[in-house]
Structure I
């Protein structure tokens, strides 16, 4: 298991959290602890870039759901970007691919949405 590093940056559509390393039982609390300091504005996005996250277990999935709940409580939406195939498979098996909007890469996830 590799340690988790989370970087945050603002972009035109909201806030990007890039997860680098494993999101598992040992590291999921890092994401949960960071959430209160991340305040996407209403109508904006919380974007989780998972492209550098090689492993995610059930605790990690729970932390992703906590991030979704946090964003929604602030009136923001959440999207996942660059989800690794193994994590995407888990999301599909448990039906969370219907709960999260998933983009193939960060560029697509951060592209401004068309009004309408």
Structure II
């Protein structure tokens, strides 16, 4: 038996809103709505250099209550510019206990899901 990783799934209150944020953040043009209202994002040819993952946003009744147990990391060749762009899309900086002088910036998306932008030097 072989497992194939298809991509992460985000639980959220408003899948379309969270998908709007991530679609703009990632620059992916592929998007579908699933049978239960979930939003599925995926890159088209040339929109990613690492392969064809997808990201799913599914509605759940409960809100986010604690820090994520799993989060996404993104390498950036211009961390300050990418962080500013993501903040312009609605992301906000969060403190999850990181120290001073870290090589990453912790952000939260429009529903509070944490992710990191790593300095890519």
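Derivation of every value follows stated rules applied to the coordinates shown; laboratory data play no part. Since this is a predicted model, take the numbers as computed values, not measurements. Cβ atoms are built from the backbone, for glycine too; each structure is taken alone.
Between structures I, II, where is mean count of other Cβ atoms within 10 Å over residues 37-44 highest?
II
Out of I, II, which has the highest value for distance in nm of label points 7 Å out along Cα→Cβ at positions 29 and 101?
II
Out of I, II, which structure matches -0.25, -0.50, -0.58, -1.20 when log10 I(q)/I(0) by the Debye sum over Cα atoms at q = 0.10, 0.14, 0.15, 0.21 Å⁻¹ is calculated?
Working: I: -0.25, -0.50, -0.58, -1.20; II: -0.32, -0.63, -0.73, -1.35.
The structure behind it is I.
Using helix-only ellipticity at 222 nm (-39500 (n - 2.57) for each DSSP H run of 4 or more, over all residues; to 500) as the calculated read-out, with -9000 as its value, let me know the right label among I, II.
So the calculation was done on I.
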